[in-house]
1. Assign the value 3.3, calculated as distance in nm of label points 7 Å out along Cα→Cβ at positions 78 and 110, to the correct structure from P, Q.
2. For the read-out FRET efficiency 1/(1 + (r/R0)^6) of positions 38 and 142 (r between Cβ atoms, R0 = 30 Å, to 0.05), a value of 0.25 was computed from one structure; give its label from P, Q.
3. Identify which of structures P, Q gives the largest calculated value of FRET efficiency 1/(1 + (r/R0)^6) of positions 70 and 126 (r between Cβ atoms, R0 = 25 Å, to 0.05).
4. Compute relative contact order in percent (Cα under 8 Å, 6 or more apart) for each of P, Q and report the one that scores greatest.
5. Suppose distance in nm of label points 7 Å out along Cα→Cβ at positions 134 and 174 works out to 2.9; of P, Q, which structure was it derived from?
6. From P, Q, which structure was helix-only ellipticity at 222 nm (-39500 (n - 2.57) for each DSSP H run of 4 or more, over all residues; to 500) = -12000 calculated on?
7. Computing semi-axes √(5λ) of the Cα gyration tensor in Å, for residues 118-181 alone gives 20, 19, 10 for which of P, Q?
Structure P
Amino acid sequence: MSERIKIIVCAHKKCNMPKDPMYLPLHVGAAGKKNKDGSPLDFGYVRDDIGDNISDRNCNFGTQTGLYWVWKNLDADYKGLVHYRRYFVGRNYKKGDMLGSVITRDEIEPMLDKYKVFVPKKRRYYIESLYSHYAHTHDETHFQIVEKIISSDCPEYLDAFKKVMKRKWGYMFNMMILERNMMDDYCSWLFNILFQVVERIDKSNLSAFNSRFCGRISEILFDVWLEYKLQTGEISKSEVKELPYMEDVNWAFKVKVFLSAKFLHKKYGVSS
């Protein structure tokens with residue numbers, strides 16, 4: 001019997017986790033990882049290299065190997081994904097206490113009959129669009145490739161794609177909770193695109209950080225998928241719930257690299 005809701009917490013290292021059993025820690029990129037003595041690296045989490053998985057492609061997919069694992073292996077009516085540095089928060093929000101602030105099963109279960117899609121509050125960029133932000137911080141040819149794939153494989157999404165790329169806000173971080181059928185629909189569409197993107201991007205001279213481009217592309221593609229579903233009426237605006245979130249980031253550093261990318265044309269080289 002499937003659970004009503006389950007949310008995985010993606011992590012690539014050992015860290016503190018929420019105590020609520022709704023959360024399931026998942027070691028992303030677990031395939032082939034070993035300790036110094038050669039033994040398998042084991043954090044005591046579920047590993048993303050069991051069942052149907054793409055764990056060995058983590059170098060390009062990043063935490064999206066966790067999303068793939070959720071799609072193919074997790075049995076729940078609602079499936080969610082958060083990260084060890086970013087969580088949806090509930091009524092017990094306490095500044096500086098991320099684990100003590102996470103949304104609980106008791107808080108979210110009453111919402112499930114009303115909403116199909118849960119997303120983080122919009123991240124606003126104000127001075128540039130999603131496309132220009134990606135172009136300044138990463139490689140704009142990535143989304144030129146994505147547009148060609150969409151034009152070929154699912155041209156009905158092109159209008160939504162162009163609309164989203166012009167926006168100055170987005171539902172970022174690959175954080176979401178989706179009703180089972182919505183998760184199936186999103187992932188089947190997303191991974192069809194990502195598998196082609198990986199084959200078309202030249203990865204020969206990319207750093208480890210820049211090699212994880214699939215996760216960054218996915219942040220924007222989620223908005224494209226959702227915009228299309230809203231346009232077609234498959235999802236109504238009343239079925240989408242924005243939730244507050246908390247993240248563990250160095251804001252001074254984040255602002256510095258953002259402005260350097262925007263005005264000095266310095267691409268991102270490390271995670272902020």
Structure Q
Amino acid sequence: MTTRPTRRSLLRTALVAGGAVLLSGAKPARPGPPLPPGLTPGETGRVAAVLSADTIDLEDGLRVRLAGVQGPAPTRDGSPAWPHAVEATVETSAACLGRTVTLHYADDRRDRWQRALAHLVVDDGTWLQGHLLQRGLARVYTWPRTATGARSMLDLERTARANRRGIWADRFYRIRNPSETWGDLDSWQIVEGRVVDAALVRGTAYLNFGLDWRNDFTFRAESDARRAFRKAGIELPDLTGRRVRGRGWVYPTNGPMIDLTHPAQLEVLED
């Protein structure tokens with residue numbers, strides 16, 4: 001009988017792996033992808049614990065959530081760990097546990113739980129987000145005020161996916177077709193397809209992927225978000241017939257829907 005890894009076993013595995021790296025003096029291969037421009041350097045501290053692929057604790061007690069990425073989730077509140085959670089946690093541990101890191105910020109520095117929302121650069125020059133994305137052990141996951149560097153991160157994610165590295169060899173993380181998103185309600189997904197109809201209704205843009213807006217998959221951008229897309233050079237109402245790839249939380253409103261709040265969520269693809 002197989003058993004799912006627990007949070008304790010994930011941490012034990014990560015700590016053992018990280019400790020082995022520190023004792024041996026081994027370092028991950030360098031150089032890696034460079035830190036994107038536009039970020040502001042902040043605190044420096046030593047990594048005391050790795051809680052998951054995207055969450056660490058510093059020795060001074062500051063908890064850091066890696067900005068702009070989402071790693072495979074460990075088991076939490078009785079829910080099973082996502083595939084590759086152990087592998088990704090071990091990779092983060094090997095890269096930074098016991099090492100000195102510098103935090104680099106976009107606009108928002110803390111979330112509602114007072115975790116630091118930061119990009120991490122390890123004392124050997126490793127940009128941790130880029131390191132994980134390059135190895136296919138994280139997905140790009142941004143918010144409007146933590147999206148600095150999204151283009152660089154999306155490029156790294158795209159290359160890892162094309163080479164089926166890490167999570168991208170697992171169907172759990174596959175890019176969804178709009179027609180299958182009924183099975184993905186209440187989860188965060190990447191969805192790709194061709195826009196059947198782009199509509200503007202009372203200032204809100206809708207990208208519909210079927211003939212019946214009452215039950216097809218839709219990307220929605222309210223007026224403030226639509227203006228942000230326009231500023232980024234994307235006119236959402238003009239996307240009828242275009243192939244796009246978007247990401248976000250899937251919820252039921254006249255069919256499965258993802259709200260677009262900022263341009264980093266949507267890639268307009270070449271045919």
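What follows is calculated from the coordinates using simple rules that are stated; it is not laboratory data. None of the values given here were measured: they were computed from a predicted structure. Cβ atoms are built from the backbone, for glycine too; each structure is taken alone.
1. Numbers: P: 1.3; Q: 3.3.
It was calculated from structure Q.
2. Answer for the origin of the read-out: P.
3. Across P, Q, FRET efficiency 1/(1 + (r/R0)^6) of positions 70 and 126 (r between Cβ atoms, R0 = 25 Å, to 0.05) peaks for Q.
4. Largest calculated value belongs to P.
5. Of the structures listed, the value fits Q.
6. Clearly, the read-out refers to P.
7. Values: P: 20, 19, 10; Q: 23, 15, 9.
The read-out was computed on structure P.
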